Structure I
Amino acid sequence: MVQKSLALVPGLALTFAIAVVASLAAGFLPAAVNAVIVAVLMGLFIRNWVNLPAQFQPGIKFSLQKLLRFAIILLGIRLSFLEVVRIGAQSVAIIVTLMTAAILLVYLGGKYLKLPRRLALLIGVGTAICGNSAIVAVAPVIDAKEEEVSFSVATITLFGMLAVFLYPLIGLALGMSDSFFGTWAGTAVNDTSQVVATGFAYSQGAGEVATVVKLTRNALLGPVIVLIGILWDRGVPEKGMATDPTCTTWVCRELRRLGRLGTGAHLFVLGFLVMAVLNTLGVFPKPVVTQVNAVSSFLILMALAGVGLGTNLGQMRKTGLKPFYLGLFGAALLAMLSLGLIYLAGIR
């Protein structure tokens, strides 16, 4: 246990240092270039142009995954539970419509480009739901090959990273409100870390809205996985289930798959809601809320430094053009459809 903890130190120290430098540097840069953008850019530069030893990777991965989830839980202290419910409720119809359209149209686009069915579906669910988490969850359900998972992750990561920089510029150019932009980022950007980066790169308010919308979107991952498992013609029962006399029906198999998603991975959503409820009940004194806000903001900055440090541009070049074209189609489709639906929903 101690050895594992010590292995995290180099990577955590690096993300901490980047977060400190980004916070300080942002004070000397134009308002459009805030600490989030600086942290991601620094991480990208170090990851791709500095020969970073492998010993940094455990801490970087911890920052990108565990630290981000903890920061999101703490973020709940800033919001009223009723506000969280309102934001989530008004975005559900948009999210479901976008998820259905994205998965279907990206899958059909993959068939047009003559890509393997599994690869097209992985890019579709990665675009529609929650990026790399959705890809990793769906892959065993459809027996995807390792290279198909790698190609999908690289494609989704690329366009999610581009969104971190492009969306705020588009939002500023169009004069979007925090609510409108946060809903757009939460429904159209892929991975949770990228949504948080995009939202907070625009403003504090937009980041909070984007996080709530994205958590609502993440909550739909389980039902989508079960539905895909039902519709996908696998032919062979999942390994380990065929010999289990208690699991001979598709219902049993799909429930097993749902259980394998690891509900612990999404406990941070529940934690976020609990913090919002406690804040609404006035449990936390204002000084505590202020301190927790500061800690949450800094941890988010560390996690987003991990986003840059975890993005291997060289690996993306190996993806090939066809998956790239499909990813571009999916990202553009989701961005435009989302804008239209948000406008029709009357979110201003």
Structure II
Amino acid sequence: MINLFVSNLKMLVRNRQQLFWSLAFPLIFTVIFGFFFGSGSSSAGTVALVKQSNSNVANTLSDGITQTDLFKVKTYATEDEARTQLKKNQVTAIVVIPTLFGEQSANGTTTVNIISNPSNAQSNSIINGFISQYLTQINYQIQNAKPIYSTSTENSSSGSFSYFDFVLVGLIGMALMNSSIQGVSITMSKYREDQILKRLTTTPLKPWKFIVSEVAARLLVNVIQISLILGIGILGFHAKVGSAIPIIMLLSLLGAILFQLIGFSVAASVKTADAAEGMSTAVAIPMMFLAGVFFPIDQLPKWLFSIIQYLPLAPLLRLMRGAALESTSIFENPINIAIVSGWIVVLLIYSSMRFRLTEE
């Protein structure tokens, strides 16, 4: 049994294409999202600041813009130079503090000009909101007035997290799903197509031992896979999921078993490795985009949300994010455990009934 486990592990390592999809592909995604949304990244891009006034108000506004962490700031001497950089997509927007802005004279101006690219809608909203709020504060100070109405904020969860923290957990689920579904379905179909599984029936080796060793080898690869993703996310981009690593690992192994069962179900439903590749892709790709890897699924239309919340990946991600980002117990919402367990039972029954070592 141990020798068979080692042999299966060696075959997984020697299959470079499969190893890439299992390890390198999710790591590339992790690094890309880390650079864009991880610690130290600038979610609103770069602002070109053109300061043409030296009034106290202009200096105060300029200092506020350059000191914010919402976006990076580059200073340009002229508006034409800044517009050139905007056309080249080197900056996200331009903030022009015009001549005589804030001057207490008849010719003084009170308007700041913001020039933006319509394609950067989210960044434009952040920049416009910041400038408007900052100018409102300056207005209150000049008028010696205080706002009458205000807002208070309260987090519904015990912790705070960034979009990168959110998507990092999604990338873990995506990595488990892709490597397990495609890896198991294609490998088992190819073994059966090459009659490797058929030969097992002529040996003293019990077929279930071969299956268990195959599953165990892949679970070890999954542990390495998740460890690398978490390592890059936490050490490289300061993701705030470190305290929940043991729970994430346990849930990841549960998810790996779930997705391997999907892989066996796909292999049981097709006759060739090519068909298994196509069917596994058709199963994994829609789930990757609809089950909440990159964005909360409650933003989707209600009719669609009512369906996809029961996909295998969706409840698993809810469990992992609840533990990692909100420090909640995995049993706080038992429906998620129930859905994952239900899928495991159904897929286990289906694959046991349909999967054959040979087509004969």
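Values in this text are rule-based calculations from the coordinates and carry no lab data. Nothing here was measured: the structure is a model prediction, and the numbers come from that model. Cβ atoms are built from the backbone, for glycine too; each structure is taken alone.
Before moving on, here are some points about what is shown:
- Origin of the derived value 24.0 (Kirkwood radius over Cα pairs in Å; candidates I, II): II
- helix-only ellipticity at 222 nm (-39500 (n - 2.57) for each DSSP H run of 4 or more, over all residues; to 500) from the coordinates reads -24500; which among I, II: I
- Identity of the structure behind 3.5 (criterion: distance in nm of label points 7 Å out along Cα→Cβ at positions 29 and 325, calculated), options I, II: I
- Entry that produces 17.4 once mean count of other Cβ atoms within 10 Å over residues 189-196 is calculated, selected from I, II: II
- Relative contact order in percent (Cα under 8 Å, 6 or more apart) from the coordinates reads 20; which among I, II: II
- Answer label among I, II for the case where mean projected area of the Cα convex hull in nm², for residues 37-100 alone, calculated from the coordinates, equals 4.3: II
- Mean count of other Cβ atoms within 10 Å over residues 93-100 - structure with the largest value, from I, II: II
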